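The numbers here are math on the coordinates, done by the rules we state, and not lab data. For clarity, every value in this text was computed on a predicted model and none was experimentally measured. Cβ atoms are built from the backbone, for glycine too; each structure is taken alone.
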Structure I
Amino acid sequence: MGRIAGVTAAETRERLLLAAADVFARRGYDGTRVADIAAAAEVSPGALYAHFGSKAELLVAALRKHGRRLLADLLAADPGRPVTELLLLAGRRLPHTGDDRGHLIVEALVAARRDEDVAGPMRDYVGERGDGLAELVRAAQAGGELDPSLSPGALAHFCLLLAMGSALVTPDLHAVTDEEWAALLTRVIAGLAPTATPDSPGAPLPIRPGHHYHPTGRSRAVKVTINPELCQGHGRCYDLAPDLFGDDDEGYGTVLGDGAVPAEAEHDARLAVLNCPEQAIELSEEG
């Protein structure tokens, strides 16, 4: 079994990466032989070594190609989406990604602790992931979405810990409801927004992306309104704050009740304001 007739070198490499991702995820790094991967890819071990110098190199290459890429996939699908919303959506999906892609990163992390041949390439891989996240944070800070006083490196590190930790602590080991997890993430994301002090404490406070006002107390009532002339029905408000917003028969956002925002829902309200692409939501304080 050697090179397959009619198959290009690039196609052979992809067959090897796909086979490696599957076999490593199922058998683990230590339990996998190079011959196992070659057999799964239907090529000879010699053909495998023509593309990859070692089992460790193949593991990290498979992780790069077929590892979990939640945030990158969301960004590619909607490049104009606010970074805060991308982080929230990616975070919400973390507990539901217990597939072979998630298992692959676990095997690579465990192998890196035991084998320096894996540790070196894994340092590069994790470093590249961290650098990419830090650049995303910097762009969001420049655009007024995230607090500029935050360390991009530290926030990137936090995101890496969440993503890689979720692959280790799966729902069958410890689980919370989707509602509980989403509520926590919403509070965390809201806390990353810039802070601003209102010029006129008694006046309405329209909050735009990049301007997040933390009140020192709740002596005044907080309300939300939606400008129907601006709303385009994206639905982000009722995804982020379902207790405050709903949708009408045509899918446009509506305020539930009289728009009064309970103290415990204020973070959700402000996150909805920050993430409205049409800036149709206004938050005001009365009294």
Structure II
Amino acid sequence: MADLNDVRLENSHQLSIKVAIVRGERSIETVMKALDLIGGVSEFFDKPILIKVNLIANKTWNEGVTTDPIVVEALIKAFKEVNDNIFVIESDASMTDADKAAKICGIIDVCEKYSVPFVNLRHLNERLTIEIKEHETLSKITLPKFILDGCIISAAKMKTHIDTQVTLGMKNMFGLIPDKFKLKYHFMHSVDKVIVDVNTVIKPVLTIIDGFIAMEGQGPIDGKPVKMDLIIAGKDVVATDAVASRVMGFDPRLIYHIRKASEKGLGSIEGYEVVGENVESVARRFKRP
């Protein structure tokens, strides 16, 4: 029989998990409000801040494919209050040069404005191979040492995905793999399982889901842009992805990588507190891939 104090502690922990939903115009202020609702970023002062963006294609921010530079600018401004050691990071995709994509979407301009380096992980040669216990599909993974020494901020995009139903905070971490030809993970493995394995090794300390312009249908590149005017933020990536999925009209329990990550203790698919807007007031049933 469970001890009553243990139950109370568990319930208290769950209630301490907050996920913010903020509806507002595309602005730094909207992102800042979401950060404030989850307690700010003051605890992230002692390690490098690595803002992982989504640059899967050479697209401008208003096409709903890549992370909006205004989200990146807001994150830089927020973190500079407590930590000057900030980097924006991404690696090449199979068909995309991350440096070129960062320039096209406007992220390089933001980095230059605040003297924040943009780092293409593919070009970092110092790497570590990490064995994954109780793995889903990858028994080991090789990652740049640079990212293992910092705090990862998953600055993800709210999109549907032809292979994983949604691409949010956890799927964005897949891009930390420095291999250019990531399509091999689609052909040789279940991408959902690879996502779980990556997040088992390294989880984001903060997830910001950019829903200013989201994407439905044939995502992550060829879908239809959807103006949602939303930012979703949390410090539990599973909870944050679960909330975003529900906003998009998906049941996160039916999305393999979110459910399995919760089962493995990587975060909470239930039992969190939604602050700001509620899911029902902003939800929209996204067209499926």
From which structure (I, II) was helix-only ellipticity at 222 nm (-39500 (n - 2.57) for each DSSP H run of 4 or more, over all residues; to 500) calculated, if the value obtained is -17000?
I
Out of I, II, which one gives 56, 44, 41 for Cα extents along the principal axes in Å as computed from the coordinates?
II
With relative contact order in percent (Cα under 8 Å, 6 or more apart) computed for every candidate in I, II, 15 is reproduced by structure I
If distance in nm of label points 7 Å out along Cα→Cβ at positions 75 and 243 comes out at 3.3 when worked out from the coordinates, which of I, II was used?
I
